[in-house]
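Below you'll find the structures, each written out as structure tokens.
Throughout, read-outs are computed from the coordinates displayed, never taken from laboratory work. Note that the coordinates shown come from a computational prediction; the quantities given were computed from them, not determined experimentally. Cβ atoms are built from the backbone, for glycine too; each structure is taken alone.
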Structure P
């Protein structure tokens, strides 16, 4: 197949006359994700993604499309990385499922990796969905596991074959889980009350809808920065990410401009005044879509006090009130993150599918 790989034109808005390529980009990503995950739960929103890709204040991106001889977009590729001091980049490649195996995704992958090498980035990582029933009935020799031994992907899965062909190694498996926001909240309420008793008076539960109140923004930023160091990452190399109050404010403004609603449940350690745990939930402008748990963390030195349970339960209870039309919350957790998975299961999250997290050293 004759292919032309070129930078994707980024329009001003999804309604602009020149937005056709951008809409095709989003459509291809969503079609492949639905096929791999077996669900539209993770569909991207074109307007939300557009705000994100236009926002280069803290992260940079190289985004391309592949066109066939007729000029039709048949595949997409996107690489993103931190602007300051990055060594790693996230690489995403998507084609329509009917065109897999025709060489399109291979050409895009090589193009993106060449660009990253030219920019001095040393490690590429990517993820690929595995359907919820994708592991059913498979024998151990048919599975590929990360070195942790926690979780697996089918060795013969189309995405696994693609990643292995391009020299990637499976560094981690993540579980995608969903919580039914329309279920009886009594379990959440009881679990929250019990967790507050265990944590004791030294820990104060907090909740806010963004933007973050001035009195909490510095502590919240410091806690968010710990996501890159305190969350289990398996064999994946992770760049330490800098967050401060300005970046928290910038993120909130960008999300608001896309119509995204976001809220944060947190715990403040009263003796030190620090934010030591948080849980973030958001939903796109269409509030009937699934909500997304985009971050949950308990700082390592404060674990073992049920703070993860507090922020999960408080966040879900308040979210039900704030966005009653959203049916579920979806979240991702590493399979080796047993404490957070146990919290999720206890409050009612159920597995939906998995992702393999893959990594390749470019230099």
Structure Q
């Protein structure tokens, strides 16, 4: 490569394409970019707009330097501009014309530049190809291995690809150690000038939804539905559910016998995070009451997207929650701006099924400890 043998590079296109699992056109484009970079190093400067064309049959290459046609007798940048009188027959002001040069030999520094470009661009192309293959997995949960833990991101090895989990997508209070196996939700592919990378999440509402879909087969057959999720990862999640079949208790379906289904989800996200499973309702007042669970609500007054909720004094702190968490999540879940007000009237007791009562009792016992 030090001599930048174009014939050898031409012969390597098919081999590299096969080894890297890349289209031949991609590899050829990478090599042509390298030739252009090397020629620019020897013959021009960084500002030049240079492209190269490699003939893989005979191993010869040409480079084309593009410049914009400007008026005669004005100051110009020869790297990017050319006076009209030098532009050739038929050229007009504002046109972009290309000057062709035959590629012969390169200096040592230029050859090294070309090698660096090939290595870097092939790595980028290979990474892009892997990520493109992973695009059909967006919205699913996969298992990976923590490869590196940094101050703001966790890097996860997914086998054929690597992804990053930003701080905002992590579960608050969860610690990650290199080599540990974790489940992650593939949120998307982020593309930038530095390349593309998979964005992973454990702290998103979608992660919770996916976990419940694995535990509750009734979601797949349409018996029950998830209508909304509000989450503060590592602290609390509220999930609104409904049944499409009369007589089916949606909350009980999600909780599972003896709480086995909700416990399976909690085993994955950690016991520090509480999960409130509530009944969704198309009645805004009733939905807000449910969303503020476990608080008991006396009255709800709705004005547009604002709701004034009245509770008794002993329910006020429960309705608001620690650091305002309960009312904040209820607002996010329902889409209403909720204000908690004191009322002297006694609160209406909400009906609780067996599973709700069990979860409430367990939660109260934990808070008393």
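Out of P, Q, which one gives 9 for relative contact order in percent (Cα under 8 Å, 6 or more apart) as computed from the coordinates? The partial results should precede the final answer.
Details: P: 21; Q: 9.
Of the options listed, only Q reproduces it.
I have 18.2 for mean count of other Cβ atoms within 10 Å over residues 215-222, calculated from one of the structures P, Q. Which structure is it? It would help to have the intermediate numbers written out before the result.
Values: P: 18.2; Q: 14.1.
So the calculation was done on P.
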query: Once distance in nm of label points 7 Å out along Cα→Cβ at positions 295 and 335 is calculated for every structure in P, Q, which label goes with the largest value?
result: P
- line: Note: Rg/Rh (Cα atoms, Kirkwood Rh), for residues 39-222 alone at 1.04, derived from one of structures P, Q, originates from structure P
Identity of the structure behind 3.0 (criterion: distance in nm of label points 7 Å out along Cα→Cβ at positions 95 and 231, calculated), options P, Q: P
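A value of 18.8 was derived for mean count of other Cβ atoms within 10 Å over residues 175-182; which structure in P, Q was it taken from? All intermediate terms of the calculation are to be shown ahead of the outcome.
Values: P: 18.8; Q: 11.2.
Clearly, the read-out refers to P.
Going by Rg/Rh (Cα atoms, Kirkwood Rh), which of structures P, Q comes out largest? Don't jump to the answer; show the numbers that get you there.
On the way: P: 0.96; Q: 1.21.
If we compare Rg/Rh (Cα atoms, Kirkwood Rh) over P, Q, the biggest value is for Q.
Taking FRET efficiency 1/(1 + (r/R0)^6) of positions 15 and 127 (r between Cβ atoms, R0 = 35 Å, to 0.05) as the criterion, which structure among P, Q has the greatest value? The partial results should precede the final answer.
On the way: P: 0.70; Q: 0.95.
Top value of FRET efficiency 1/(1 + (r/R0)^6) of positions 15 and 127 (r between Cβ atoms, R0 = 35 Å, to 0.05) goes to structure Q.
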- prompt: If FRET efficiency 1/(1 + (r/R0)^6) of positions 191 and 319 (r between Cβ atoms, R0 = 30 Å, to 0.05) is computed to be 1.00, which of P, Q is the source?
  reply: P
